[in-house]
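Trainee: There are structures below to look over.
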Structure I
Amino acid sequence: MTNETPNLSIKQWAEEDRPREKLLLKGATALSDAELIAILLGSGSRNESAVDLARRVLLTADNNLNNLGKKNIADLMKLKGIGEAKAITIVAAMELGRRRKAAEINARKHITGSQDIYEMMLPLLGDLPHEEFWLLLLSRANVVIRKEQISIGGLSSTVVDVKKILKLAIENLATSIIVCHNHPSGNLQPSHADHQITQQIKEAAKLIDTNLLDHVIVTDNGYYSFADEDRL
């Protein structure tokens with residue numbers, strides 16, 4: 001007589017354990033989005049497997065990981081079966097994905113045009129439910145020396161301190177600067193206030209012999225470049 005548990009086929013494993021075993025056997029790329037989220041969740045409930053719960057989580061985001069990344073802890077906890085711990089795990093995983101993307105892009109810091117700016121800032125601004133205003137400080141070779149958040153606002157606006165921008169440019173010996181902010185609404189068109197602040201920053205930068213190369217408005221489905229549109 002033996003005390004060893006006989007090997008079970010995959011069909012005999014608990015459903016919430018199958019994604020883990022599938023990942024071990026076939027690799028992470030073989031798993032669906034729901035199966036990967038199920039691994040994050042760890043378990044389902046008495047009446048629902050982790051995979052089924054993960055499918056419901058995705059359904060609230062229209063089965064789109066980009067939309068899921070925009071949800072906060074409170075949003076996720078509205079779903080039956082998602083407590084604080086599970087919600088925190090999902091939000092943390094989405095943030096890691098953003099940071100990985102940002103790290104890949106930051107390895108290529110040389111700016112050649114508006115597309116480079118958009119790709120650099122999208123991981124930071126694309127999913128936000130509020131506006132943020134950022135500054136890029138560049139060397140003479142158009143290499144990004146530093147990225148700096150200037151302000152955080154509400155759904156449709158943020159206050160920009162031009163003096164703070166000038167101070168950072170001087171401290172970092174920046175030859176040129178680029179400013180960026182996001183439109184959570186997805187609207188790519190600049191507002192009257194956007195045009196005003198762009199001109200204020202441009203004129204102020206001249207006083208310290210620094211060039212404003214561009215002002216880019218970021219959304220998760222595209223961008224607007226003041227330089228490309230000849231609005232600087």
Structure II
Amino acid sequence: MSTDHALVFTFDRTASAPPPSVDTSYPALHGVPAPDDCGRFELFMPHPEHARLTLFGDGPPPFTIIECHAATPQALQRLAGDAQLRSALHAVGAAGECRAGLFRVLREPVPAPRADDAAPLSLVVHYYGPVDDAAGFAAHYVAHHPPILARLPGVREVLCYVPAGVALPGLRADPTVIRNEVRFDSMDALLDALASPVLAELRADSKTFPRFGRSTHYPMTRQAFTDAGRQAPSRSPAAGAGR
């Protein structure tokens with residue numbers, strides 16, 4: 001597996017705040033200084049067709065997720081304390097509704113990756129406690145589950161986010177034990193993959209996991225841009241877009 005690191009801000013849905021949009025979130029991120037070794041920022045919004053995914057029944061998705069990827073965790077730790085970034089988070093949504101985590105990102109090879117690294121749909125999965133041993137749970141998951149995910153038909157990327165165990169002062173800690181993203185070209189491609197025999201393999205493997213509390217599964221649009229201060233992300237795919 002190849003590895004990088006990600007600083008992830010998840011804005012959980014709340015009845016007291018309006019949902020942000022690309023048009024409000026990107027200007028808020030404009031001008032945030034990227035770390036020297038930052039590869040990209042990524043902006044996630046609920047997929048316009050997310051209601052078509054009825055398999056898991058996890059309810060409404062988060063408002064938005066903001067990620068910054070870098071080769072090393074040190075640059076992301078500095079970014080987490082940047083005043084401009086904190087201001088941008090306030091502009092995207094109430095800071096109290098944002099949880100933050102620093103993760104080591106492991107990439108499982110897949111048979112047909114996209115050369116442009118631009119698969120627009122991510123099925124974002126979070127696992128939560130209680131667990132008996134968080135590190136042991138993550139190690140078991142990484143060793144067994146991603147190779148099966150990589151066999152899903154049409155999958156473009158499989159990523160596992162393992163908590164780095166780094167405190168981010170002044171930010172609400174993300175309680176995620178492990179998270180993953182399985183990326184596809186469209187909602188149709190995701191639904192076709194979940195209708196394949198590989199789903200039975202994934203369910204069988206999940207029964208071998210050490211004890212954990214719960215998991216959530218949300219289809220999100222994903223827009224990557226290399227510099228928040230200079231390049232706007234592309235628009236979300238239109239609802240009803242096919243393969």
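Trainee: Using the calculated result 46, 19, 14 for semi-axes √(5λ) of the Cα gyration tensor in Å, pick out the matching structure from I, II. Write out the running numbers ahead of the final one.
Mentor: Working: I: 46, 19, 14; II: 26, 21, 18.
Matching structure: I.
Trainee: Here distance in nm of label points 7 Å out along Cα→Cβ at positions 128 and 168 has been calculated and equals 1.7, so which of I, II was it run on? Before the final figure, lay out each step's value.
Mentor: Working: I: 1.1; II: 1.7.
The correct label is II.
Trainee: If FRET efficiency 1/(1 + (r/R0)^6) of positions 120 and 136 (r between Cβ atoms, R0 = 41 Å, to 0.05) computes to 1.00, which of I, II did it come from? Walk me through the numbers on the way to the answer.
Mentor: Values: I: 1.00; II: 0.75.
It was calculated from structure I.
Trainee: Which of I, II yields -7000 for helix-only ellipticity at 222 nm (-39500 (n - 2.57) for each DSSP H run of 4 or more, over all residues; to 500), as computed? Mind showing how you got there, number by number?
Mentor: Values: I: -12500; II: -7000.
Among I, II, the structure yielding -7000 for helix-only ellipticity at 222 nm (-39500 (n - 2.57) for each DSSP H run of 4 or more, over all residues; to 500) is II.
Trainee: OK, next. Name the one structure among I, II that relative contact order in percent (Cα under 8 Å, 6 or more apart) of 30 was derived from.
Mentor: The value was obtained from structure II.
Every number in this text was worked out from the coordinates using simple rules, so none of it is lab data. Here the structure is a predicted model, which is why all the values come from computation and not from measurement. Cβ atoms are built from the backbone, for glycine too; each structure is taken alone.
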